[in-house]
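**Q** What follows is a set of structures for review.
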Structure I
Amino acid sequence: MIQLTDFSRQKPFQGAVFDFNGTLFWDTEQHDEAWITVLGAYGAKVTPEDLFARFHGKPNETIIRGYLGENFPLGEMPAIIEEKERIYQEFCLKSNQMKLAPGAERLLNFLKEKNFSFTVATSAPKVNIDFYFDHLNIGQWFDREKIVFFDGTFPGKPNPEFYQRALGMIKTAPEETIIFEDAPSGILAAENAGCRNIVCVNSENSDYSRYSYPVLKNFDEICVSIFKID
């Protein structure tokens, strides 16, 4: 079990921020296959391993430029992104895996019941946020207006602004907040925002040995006493 002693903080947390893709929703395979399909049409050699190491958690535009070049025409990006997300959503629906990560619903139900402050900070675009509200029913836990997603108006992860905005949404300080992340860029974004109490969510049997943070494969591994409940 992951307990308070696994963190530098000695008091229970007053807020939580969850990444979504690969963290609350284990859809990494579907994202990777969509990128392999779309970018492969342009001749790019894309592998799941390279996507994890360099691009997971980053905005679509960054991934496209990473494979097709920094000078790839900006005007062509919307069509690629639209096609990638269409294929991704199609893969998700065909996978019969439209459910949250193991133990996630129980944890979210507990936090919601106790009026604990929590939200999501995700690099997903609005089209996918709408998809999750429609097909995963995440509105039972999350206020759409408090979800931080990538709308192109601020830098993507690992820039700290994702987590700074999320902290502002739930009105907690970095040291009071626990972060759940799966991607190296997301972990770095949280660190850059001053958040040092992080749980690595290992949804893909990845290697997190370089981090000193606790690692989970099931949200039932979280001891709920780490949360400050009034």
Structure II
Amino acid sequence: MRIQDMPWPEVKAALERTDLMIVPLAAVETYGPHLPTGLEIYVTEEIARRLGEAANGLVAPTLPVTYSIGNTGFPGTFYVSLATLAETLREMCLEMIEYGIRRIFFLNGHGPNIPAIEEVSREFGRDGVKCAQIDLWRAMIRLADGLFEGRDATGHGSELAASTLLAVRPDLVRTDKYVDGMPVQGLAQRYPDVMLHPYASDRNEYGHLGDPSRASKEKGEEIIRRTAERYTAFLNEWQ
């Protein structure tokens, strides 16, 4: 049940049947020369839609511009600060809490947003509103056993990302632009345990990492199915 597709009386009626709201977050950022900057929006919204239908949850509008400062250096990347993101989430969710939402599931399609989501979740938790979040791409990596095969297959813009978009919006994938996004070799590769906080433009000239050439619609459909199935099960247990 996507709130943005519903007249307000239908939202009101839905709130009498559920206290669950799913909040999708994404980012608009570089994903290489072969994938659109809005990839996370399309993939996150599809999984949110499935979760809403299967777990009887209202799906909030997707937040498309979030904390993506690390991927600046390529035109088309947008970001806001963590403080701005936290305040946006706070104000956005408080409105629905007033109408009876008591469980908020943040479907976080962009890992760096985690601190802002945690801050807001802990505040709401003190007032009796349950909150949970997943880092969507890390979750998919954990569920991808036996599915992907290329070099750095789960890298940013690699086989995993390209496959998911082939399943959701194949018209936006530039398969003729596939290139292996090898990272520039340096300290980050020799000391992977040290967090250097590089920008995407420091890693290579392409704006993505890994080889997307083995991506397929079938792989994308399967990882989306696995993801939706797992977190539907969680939402149905989470009361």
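Just so you know, all these numbers are worked out from the coordinates, no wet-lab data involved. The structure presented is a predicted model; accordingly, all values stated were derived computationally and were not measured. Cβ atoms are built from the backbone, for glycine too; each structure is taken alone.
**Q** If mean count of other Cβ atoms within 10 Å over residues 65-72 is computed to be 20.5, which of I, II is the source?
**A** II
**Q** Just checking, which of I, II has the largest value of relative contact order in percent (Cα under 8 Å, 6 or more apart)?
**A** Greatest value across I, II: structure I.
**Q** Comparing Cα Rg over 2.2 N^0.38 Å across I, II, which structure shows the greatest value?
**A** Biggest value here belongs to II.
**Q** To continue, here is another question. Figure out for me which of the structures I, II the number -10500 belongs to, where helix-only ellipticity at 222 nm (-39500 (n - 2.57) for each DSSP H run of 4 or more, over all residues; to 500) was derived from the coordinates.
**A** Among I, II, the structure yielding -10500 for helix-only ellipticity at 222 nm (-39500 (n - 2.57) for each DSSP H run of 4 or more, over all residues; to 500) is I.
**Q** Comparing distance in nm of label points 7 Å out along Cα→Cβ at positions 33 and 153 across I, II, which is largest?
**A** Of structures I, II, the maximum of distance in nm of label points 7 Å out along Cα→Cβ at positions 33 and 153 occurs in I.
**Q** Still on this structure, I have one more. Can you tell which of I, II yields 12.9 when mean count of other Cβ atoms within 10 Å over residues 41-48 is derived from it?
**A** Matching structure: I.
**Q** Quick check on the output: 37 is percent of Cα pairs over 23 Å apart, for residues 73-176 alone, derived from one of I, II. Which one produced it?
**A** Working through the options, I get structure I.
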